[in-house]
Structure I
Amino acid sequence: MPWVLWITGLPGCGKSTIALKVKEMIPDAVILRMDDLRTIVTPAPTYSEEEREHVYRALVFTSKNICELGYNVIIDATGHRKSWRQLARKLIPDFIEVYLECPIDLCIEREKTRPDTHSAPEKIYEKGKAGWPVPGINVPYEVPEEPELIIDTETEPPEEAAKKIVKMIQKM
C-alpha cells in the first residue's frame, strides 16, 4: 500500500536533506517540496495566511492524488499549522508524520549556510526579523501532537535519521 510521509519542522531543521536521504533508500518515492510548489502556484509569494492555506491544501491534494496512483510520497514542507497535517492524515489512509526537532538558533545557523539545492527562499530568518511572516520567528510553529516519529536533528545525523524513517516505514 503506498504511503505519504510528511517531514515537518522549522526552516533549516534538515527536512530537505533528510528527504533526499530517504529517497536514496526508497528510490521510487516522489518528493514534493513546498518550496518548489510555491514557485509555480505563487510565483510572487506574499506568505499571507490565506495564500499559505491555499498552497498547503494544494500540497495535501497533490500528495493524496499521487499516492492514489500508487506512488509513495515524501512531503518536504514546514507545515507550521496542525490543521494542514491533520487534513493530510484525514484524507490519506497511510499517512506518516515525522517531526524534526531542532533548536531555533541552530536552524538559523544552518539556514545561513545551506546550499542552493532547491527553491527555498534565501535569508528567511533575516527576513523574519525584518517583519516577513516566518515560522519560529513571528509565526507560530504548531508542534505535532502525535507524530509517528520525532527526530532530534541537533544530535542525529541525516543518514541515521533517514535510516530510522525507512525502518519505521518498513514495519508498517
Structure II
Amino acid sequence: MEKKAPGKAVWITGLPGSGKSAVSEALRKRIDGLVVLRMDDLRKIATPNPTYSEAERDVLYRSLCYAALLVSSLGHDVAVDATGNLRRWRELARGLIPRYAEVYLKCPLEVCAEREMKRGEAWGAPRDIYKKAKEGWPVPGINAPYEEPLNPELVIDTERTGVEEAAELVEEILREK
C-alpha cells in the first residue's frame, strides 16, 4: 500500500476579531476535505472553565500543534484557526509540520473590537472579549502580548480585504506548499 503524502497546514493568526474564523470557514468551503482546527473548540473541551493563564495557554497551543501535525501526517490539509499570540507556538508548529505556512490577518485593534462586538456566537468564539479585557481578562493586543509574525508566508490586511478574497489568497498558499 502506498503511503499518503503529508497534508499541508496553514496557521491563520491575528488578533481576536481579525477574521480568522471567517476566513477559515470560507477556506473550508473552497477546499474539499480541509480540516479546520479551532482553538475555541479545543478550549471548550480541554478547559471548560478557562483561566487563560500562560500555563493553560501553553498546554492548549502545544496540543493544537500536535493535532495539526497528526492530521496533516495522515494526508489531510489543515487550517489552524487560533490567535497564537506568542511566536513560540507558531514556531513550534513550523518546526513540527513539514508542509507548513503562516498567514497573518493584520487588522487595527479598533476594527477587531468592533467586529467582535457584532459577531454573536459565530464559530463558538467567546463573547465580549474586549469588554472582558477592561475587567482584567488577559486579551491579546490589550493586556496580553500579541507577537506579530516575523516572516509569515502571507499577510492580509482584513480591514481592506474581504473574507472570500482572503480565503482565495490562503488557498493559493496551500497549493504552493
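Taking 3.4 as the value of distance in nm of label points 7 Å out along Cα→Cβ at positions 96 and 128 derived from one of the structures shown (I, II), identify that structure. Only structure II yields this read-out. Between structures I, II, the calculation of mean projected area of the Cα convex hull in nm² yields its largest number for II. Comparing mean count of other Cβ atoms within 10 Å over residues 56-63 across structures I, II, the highest figure comes from I. The value 38, 29, 20 for Cα extents along the principal axes in Å, for residues 32-111 alone was derived from one model only; which of I, II is it? This figure was derived from I.
A short reminder: the numbers here are calculations on the coordinates, not readings from a lab. Note that the coordinates shown come from a computational prediction; the quantities given were computed from them, not determined experimentally. Cβ atoms are built from the backbone, for glycine too; each structure is taken alone.
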